[in-house]
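What follows is calculated from the coordinates using simple rules that are stated; it is not laboratory data. If you're wondering where the values come from, they're calculated on a predicted model, not measured in any experiment. Cβ atoms are built from the backbone, for glycine too; each structure is taken alone.
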Structure 1
């Protein structure tokens, strides 16, 4: 069965590279980011799913982007630039 998700420049999101960069700047592992998302924002994204987002292999829901911006302490626009 073919993947029917829309892609932008062959990627499933445009925020993954920025999420990785900011996460690494803040010295957070994917697992710690995953745990903070669950505990502080009640958003359940596994460390593997964060890796998939960062590698542009998974789409990002609007509420996930919001939670990521809160945990990473950046504006959502910083994740989308």
Structure 2
């Protein structure tokens, strides 16, 4: 179940590099999050979405002939203007 889908919460302890803690506290001070826990929960929600997209991409690639070759990636990156 995703964070935000229920009102119950579980308290955990995590260790973070000081720059990440500073950035989270700055986000709270800047009004971009109500507290550090909410900021971290939002970041985890976004990562879960990315993970889900990665899994979907892998599934679609398996159904369509496998992962892209290096030359296919280069062509797509070039056409998209990423290289």
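Across the set 1, 2, relative contact order in percent (Cα under 8 Å, 6 or more apart) reaches its highest value in structure 1.
Each of 1, 2 could give Cα extents along the principal axes in Å, but the derived value 36, 25, 19 comes from 1. Look at mean count of other Cβ atoms within 10 Å over residues 45-52 for each of 1, 2: the largest one is in 1. Looking across 1, 2, the calculation of FRET efficiency 1/(1 + (r/R0)^6) of positions 29 and 53 (r between Cβ atoms, R0 = 35 Å, to 0.05) that yields 1.00 traces back to 1.
For the read-out helix-only ellipticity at 222 nm (-39500 (n - 2.57) for each DSSP H run of 4 or more, over all residues; to 500), a value of -20500 was computed from one structure; give its label from 1, 2. Among 1, 2, the structure yielding -20500 for helix-only ellipticity at 222 nm (-39500 (n - 2.57) for each DSSP H run of 4 or more, over all residues; to 500) is 2.
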